[in-house]
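Pasting the structures here.
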Structure 1
Amino acid sequence: MYISELLSKIGFGDKDAQILTYLYERGKSVASTISKELNIPKSTVLYILYELEREGLVTKRKERKTYVFESTDPENIIKKIDEDIELQKERRKIILPNLSKLRRLKDLKSDMQIHYYDKEGSIKDLKRSIDERLDNKDIERIYSKNYKSIYTNEDFTFLVNEDFAIRFRDKDTLKKFISALKDIDETEF
């Protein structure tokens with residue numbers, strides 16, 4: 001299957017390449033036949049066919065009570081590759097100017113132990129636990145403003161707001177985290 005290998009080399013998944021090759025070689029077919037002949041589950045075949053259709057590489061039409069799939073002009077593969085190249089160029093334009101920020105975050109991450117909480121129940125449990133520790137003087141609130149609070153003790157530091165909470169190893173780790181985020185403009189992504 002030379003076509004299948006070629007498609008795999010230019011970035012198609014193995015099953016995508018097999019299905020597309022099958023349609024190029026056999027013309028039109030239904031998903032159940034493709035599934036049986038390629039020994040790929042029908043649900044997977046359908047998923048891939050719909051993705052290939054979305055990308056303009058396959059068409060479908062209803063015949064009687066079933067959909068028949070057919071490959072489009074192979075020239076569409078070249079168009080898809082060109083679109084992918086353009087998309088990668090756009091991503092590169094965004095990433096390159098921010099690479100130093102990403103490196104700082106990577107360095108920061110390797111130095112930190114962070115736990116993120118965002119489920120309503122877990123945040124409520126966490127806040128309840130923090131309140132109990134405040135009452136027992138096991139934890140200290142060192143910052144509170146605009147529904148954001150920072151709590152600390154000798155074991156950890158928490159940044160808590162209404163929607164999420166983040167546990168840091170210590171205050172220095174939290175400071176590094178906040179410092180790394182200061183340069184990031186959320187409108188850039």
Structure 2
Amino acid sequence: MKEIALHVLDLVENSARAGAKKVRIAIIEDRKQNFFKLVIEDNGRGMSQEVLEKVKDPFFTGQHKKVGMGVSLLAQLAEQCGGYLEVDSEEGRGTKVEAIFRRDHIDRPPMGDIPETLMVLLALYPDLEVEFEHVIDGSRWMMNSKELFQNLGIKGSNDLGLLLPSIRDWMASQEENLLLKGGKIDENQDY
């Protein structure tokens with residue numbers, strides 16, 4: 001996967017398949033400490049200790065797929081970029097995946113289109129509460145899909161379809177404002 005946004009999509013799809021009702025996505029960047037952190041946390045079924053020990057193996061999947069490349073690719077990428085990947089999970093409690101990268105590492109992938117990814121997740125999983133936060137050097141923007149839908153009067157997926165482009169545009173403006181507040185836009189990154 002060539003972008004952080006695609007890893008977000010893959011991990012949240014795993015959460016949805018694991019029966020999660022709520023997913024928290026956090027992207028935290030600190031230029032001074034030179035780190036980039038991606039956290040995906042859910043309240044799904046969680047994993048047994050046996051599955052947890054195999055989760056970074058690209059040829060293992062605990063789901064009904066042939067292979068489970070997503071977590072293993074993210075782990076390899078984080079390590080390649082001077083970081084690491086941790087997966088914490090407990091059956092019946094959910095899963096937390098945390099990937100840390102050296103922010104200025106040449107191999108760290110571009111962010112990709114986070115607003116587009118969030119829009120896709122909202123469209124695919126309208127009943128999944130998605131809590132998103134992006135922080136750059138202490139400046140942040142946040143979104144909670146449940147609160148957003150309540151404020152817009154969205155009661156079901158039929159109401160959502162017409163508003164998705166506007167929601168995506170709003171999220172894109174929030175991301176752009178964060179980049180402006182957080183300082184100079186990193187020209188090597190495709191936000």
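Thinking of 1, 2, which structure, once mean count of other Cβ atoms within 10 Å over residues 85-92 is computed, gives back 15.2? Among 1, 2, the structure yielding 15.2 for mean count of other Cβ atoms within 10 Å over residues 85-92 is 2.
Have a look at 1, 2 and say which one yields 1.2 for distance in nm of label points 7 Å out along Cα→Cβ at positions 125 and 149, as calculated. Computed on structure 2.
For mean count of other Cβ atoms within 10 Å over residues 5-12, the highest value in the series 1, 2 is held by structure 2.
Could you figure out which one of 1, 2 the value 52 for percent of Cα pairs over 31 Å apart was computed from? It traces back to 1. Which of 1, 2 yields 13 for relative contact order in percent (Cα under 8 Å, 6 or more apart), as computed? Corresponding structure: 1. Taking -17500 as the value of helix-only ellipticity at 222 nm (-39500 (n - 2.57) for each DSSP H run of 4 or more, over all residues; to 500) derived from one of the structures shown (1, 2), identify that structure. The read-out comes from structure 1.
A short reminder: the numbers here are calculations on the coordinates, not readings from a lab. Predicted model, so just to flag it, every value in this text is computed and none were measured. Cβ atoms are built from the backbone, for glycine too; each structure is taken alone.
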